[in-house]
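Below, each structure is written out as structure tokens.
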Structure I
Amino acid sequence: MSKAPETAGANLPEYSVSEISLAVKRTVEDAYGYVRVRGELGRVSRPASGHVYLDLKDDKAVLNGVIWKGQAGKLRIKPEQGLEVVCTGRLTTFPGQSRYQIVIDSMEPAGIGALMALLEERRKKLAAEGLFDEARKQDLPYLPQTIGVVTSESGAVIRDIKHRLADRFPRHVLLWPVLVQGEAAAQQIADAIAGFNGLPEDGDVPRPDVLIVARGGGSIEDLWPFNEEIVVRAAAASRIPLISAVGHETDTTLIDFASDKRAPTPTAAAEMAVPVRADLIADVKALEARLSRGGSRVIEGNRQHLAAAERAFPKLETLLAWPAQRLDTASDRLSGSLRLYTERCRTELARRGSLSPRALQSTISVARERTVSLSERLDRAFGSWPKSRIERLESLSGRLKGQSPVTRIGKNKERLTRGEQALVQAFQRHVKHKEQALRQETKLLESYSHQSVLERGFAIVQSREGQVIKSAASNSVGDRVSLRFVDGRVGAEITSESSSDKPVKTSHDRKRQKTSTKEKQGSLF
């Protein structure tokens with residue numbers, strides 16, 4: 001090889017680092033401008049500034065990317081590591097680190113496979129948190145008064161729901177209009193669910209008894225807002241039972257797993273929300289007919305039962321036959337008795353004769369004579385009776401003068417006064433004696449009380465069940481006991497085997513026992 005002369009390149013222009021960086025920047029931007037780049041998201045960084053920094057890579061190269069803060073909130077999908085995407089933006093350079101990068105304006109998944117992979121990963125994540133558990137799902141009310149609908153106000157969905165409700169069972173419908181497609185749809189849907197739940201139960205706007213989140217069919221990209229975490233979490237947190245009706249029967253979104261019921265279409269959601277009014281009327285009529293037939297059967301059964309019971313009882317003619325016979329017999333006997341009595345009276349009247357004035361005067365004369373005789377006898381009796389009574393009264397008066405009541409009352413009063421004083425004195429002595437006996441018994445009781453024993457420094461040993469332990473042999477090592485002192489309790493544990501030592505009574509104890517026995521024998525209270 002020939003050696004280059006030392007003066008080679010000496011005539012080339014000299015550039016500063018900034019000039020070179022600026023020239024490269026212009027070259028890259030002029031040559032490419034806006035481009036669409038497909039690749040897999042590698043590193044995804046979200047600093048506090050709000051910008052998003054990421055890497056686009058394939059099996060041979062890596063391209064740095066940046067999404068400015070204002071554009072990051074408008075993306076249709078959330079950048080996540082491992083997601084294959086197609087980014088649209090412009091190529092430029094970053095002179096500070098001598099690298100080139102793409103400033104991303106929009107991002108979309110690179111095909112259905114990437115979205116399905118992201119959807120499955122998100123489903124597993126939310127399922128692991130328990131948002132799809134059947135145990136937390138609520139039952140739908142049988143007949144709600146108010147139905148809240150979260151959908152677009154301009155689509156055919158709300159018209160289909162209202163029309164179906166009107167056909168089955170008209171109910172009050174509250175519409176919370178939202179976007180059901182696009183970048184802002186997810187936030188609006190989540191806010192609508194939370195807004196319905198935030199309504200007071202007794203407010204001016206009635207709180208719905210059931211919610212329907214609905215939209216018509218579409219591609220997976222169109223239905224993607226219903227796969228966003230914010231929507232799924234709002235549906236799972238709803239205290240109002242929620243029916244999801246997104247897409248057609250074959251479409252499945254994550255809100256379907258978090259909702260309490262999933263309807264294949266918005267029309268089917270309306271059918272789930274309310275029963276068929278005509279069917280209810282038919283059921284009520286059928287129940288009414290069954291009730292009527294049942295009541296008729298009960299009445300007929302009771303009638304037959306009564307008829308059977310009636311056959312078991314004797315007939316009225318049988319019950320009245322014997323009393324009627326007795327009445328006939330008595331009637332016959334009464335007729336004969338009356339005839340006999342009449343004959344007897346007629347005979348007596350014939351015997352006495354006719355009732356002439358002479359016969360009556362004779363009867364009256366005999367009665368007058370008898371009356372005069374009785375009057376004379378009465379006068380004689382009344383003439384002798386007062387005299388005897390007066391004599392007896394005078395005799396009794398003389399006897400009473402010798403025994404004057406006033407004198408006897410005075411004597412008895414003195415005796416009563418002396419007896420009262422003696423009784424009071426005896427009662428006072430008795431009370432005093434009983435008070436002394438009571439004080440002795442009280443002192444004896446206090447001496448026998450376990451509280452006085454505790455005050456002298458002793459303790460009561462009790463088991464964990466509260467029973468008093470009297471013998472050391474009833475315990476074993478490791479048992480837990482309670483020691484009761486005069487000021488409280490403490491716990492303790494048996495750490496050694498019991499011994500057979502017996503306490504020895506001192507002369508003082510024997511003397512005290514004798515004294516206590518005498519006090520018990522002397523107490524009569």
Structure II
Amino acid sequence: MSFADAVDGFFAGFFRLYPVNATEAGNHEHDHVWPDVGERGTAERLAWLAEARGTFEGTDGLNREEEIDRQVLLREIDALRFEEEDLDEPSWSPIVYSYLLGGGLFALLSREFASLNDRLASAAGRMETLPALLAAARQNLTSGRGRAVSAFHVEKAIVTMPGVADLCRTAVEMAADADDPIRDRVSAAADPAVVAVEAFVTWLREELQPTADGDYRLGRDLYERKFHHALKATITRAELEARAAAAYDEVRAEMARIAAELWPSRIGDEPMPDDPDQLTRRVLDDIAQDHPRAEDLLDYCRAEHERMEGFIRERDLIGLADDPLQIIWTPPFLRAFGGAMLIPPGPLDKGLDSFFAITPPNPEWSDEQVESMLRENNDRSLRILTIHEAVPGHYLQLAWSNRCDSLPRAVFGSGVFAEGWAVYVTQVMMDVGYGADDPALMLSHWKYFLRAVTNTLMDIRIHTGGMTEDEAMTMMVDGGFQERSEATEKWARARLSSTQLCEYYLGSVEMAEIEREARGRAESDGGEFAWRPFLESVISHGTPPMPVIRDILFGG
């Protein structure tokens with residue numbers, strides 16, 4: 001069997017056994033079904049993964065590109081086996097079902113990869129079997145296998161799962177423009193699906209929540225193993241923590257220096273405090289007063305996106321993309337996960353919309369909480385956010401990634417690469433003069449970078465130790481200068497996820513090291529380092545793990 005045939009066979013199996021991943025990747029052969037989340041499905045996937053690993057271990061005589069893809073696949077197979085066998089989140093984290101069901105329906109309803117009739121037929125198929133999946137979810141969550149059910153994950157699933165019912169109702173609304181048989185099928189499927197979701201939420205609240213006493217912390221051993229498989233890093237967890245701790249002090253010192261320079265122009269004759277943290281906080285508080293209204297957040301970011309593309313063209317920094325981008329409110333089923341995110345099309349869905357999603361203030365918040373959120377998302381912070389999520393951050397990087405001919409590198413995207421690129425390229429924008437006429441933007445940039453550092457420290461110390469809420473809030477609010485609303489949401493996110501919050505700082509460190517290597521090689525060769533060819537060389541190969549992109553660029 002040739003390596004190409006082995007890869008084709010692997011993806012045929014992967015898309016069949018992980019149909020929601022297939023939909024998200026742009027393979028639409030299985031859009032009408034869910035994965036089997038029961039024990040039989042787990043056993044089938046594990047057997048298939050073992051067979052796939054044996055196939056790729058036995059391949060030889062590969063060229064360089066094939067060997068790189070083989071390494072990507074072997075790493076991903078090991079990560080999938082770890083998730084199925086050791087992590088086993090479906091048995092203790094009910095919010096995984098919010099993400100699974102929400103993602104599986106949202107992708108069908110939001111992107112025009114096929115006719116409305118075809119997409120709604122697939123959505124109907126998934127809604128028809130949604131009650132059975134939730135029945136299997138109940139069995140998993142009461143199986144008693146492995147970890148005890150996390151009380152906090154139950155709490156958040158209760159909040160997010162109704163967003164799945166909203167998507168079912170959206171399908172009915174969209175079906176008003178579909179043909180008669182599809183319209184009737186969608187309506188018939190949606191009603192019992194909504195009932196099943198509502199019943200599941202009631203069960204979570206009334207039956208599972210009172211008995212759920214599991215810890216949201218992974219613990220050191222499980223976290224160490226997830227760190228290895230999920231991040232595929234070139235450094236250890238302990239090394240990353242040490243580097244982040246050092247960066248925490250270095251960045252705060254630089255912020256105090258910039259704040260002192262800004263003090264006369266922004267604060268005026270008010271005496272400058274001796275305490276560097278008070279100094280930085282006072283200047284940031286002044287900057288935070290400039291923010292849009294909540295209802296204007298999307299329009300503000302749309303305008304910033306256009307301005308940034310103009311700056312990039314003017315500097316010839318990197319090639320831009322023509323792929324459509326929509327800036328929208330975050331879908332409800334995803335609002336527990338973060339304040340903003342990029343929801344891209346899959347690598348097989350060429351030219352479809354990406355969604356830069358911003359989470360609006362919680363409607364239950366007080367005016368004070370809303371103002372706190374808006375102060376965190378002030379004018380300059382939103383400029384940094386738009387770089388991160390849109391250009392030249394996630395949207396642009398993933399548009400380039402989707403042009404990659406290597407399916408393994410495009411489908412199995414590394415979060416460390418993606419998040420690291422977005423943090424790193426923000427620094428690049430500052431280096432080449434973006435916002436040079438506004439020194440307050442640089443202070444906001446370092447605050448944003450400091451958030452990546454505190455994310456890392458929090459994630460590690462929560463899941464491998466005993467970091468408390470008070471300790472985390474002190475680090476974020478007092479040490480990281482975040483608004484309390486932002487810090488509260490991040491405390492929740494850090495407990496919901498694990499290792500993911502390390503991706504930002506870790507990836508930016510590794511990206512910066514790649515730049516240093518490229519600069520050193522250019523100097524050794526007697527040439528001159530140029531931004532555009534370098535940046536485009538980094539993002540032209542999909543979204544591979546960092547060891548792989550180093551191998552692609554530099555060999556060995």
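Could you figure out which one of I, II the value -17500 for helix-only ellipticity at 222 nm (-39500 (n - 2.57) for each DSSP H run of 4 or more, over all residues; to 500) was computed from? List each step's numbers first, then the result.
Values: I: -17500; II: -20500.
Of the options listed, only I reproduces it.
With mean count of other Cβ atoms within 10 Å over residues 237-244 computed per structure, which member of I, II shows the largest figure?
Values: I: 20.1; II: 16.9.
Top value of mean count of other Cβ atoms within 10 Å over residues 237-244, among I, II, belongs to structure I.
Comparing relative contact order in percent (Cα under 8 Å, 6 or more apart) across I, II, which is largest? Write down the numbers at each step before the final one.
Details: I: 7; II: 16.
If we compare relative contact order in percent (Cα under 8 Å, 6 or more apart) over I, II, the biggest value is for II.
Every number here is computed from the coordinates shown, using simple stated rules; none is lab data. All figures in this text were calculated on a predicted structure; none of them were measured in a lab. Cβ atoms are built from the backbone, for glycine too; each structure is taken alone.
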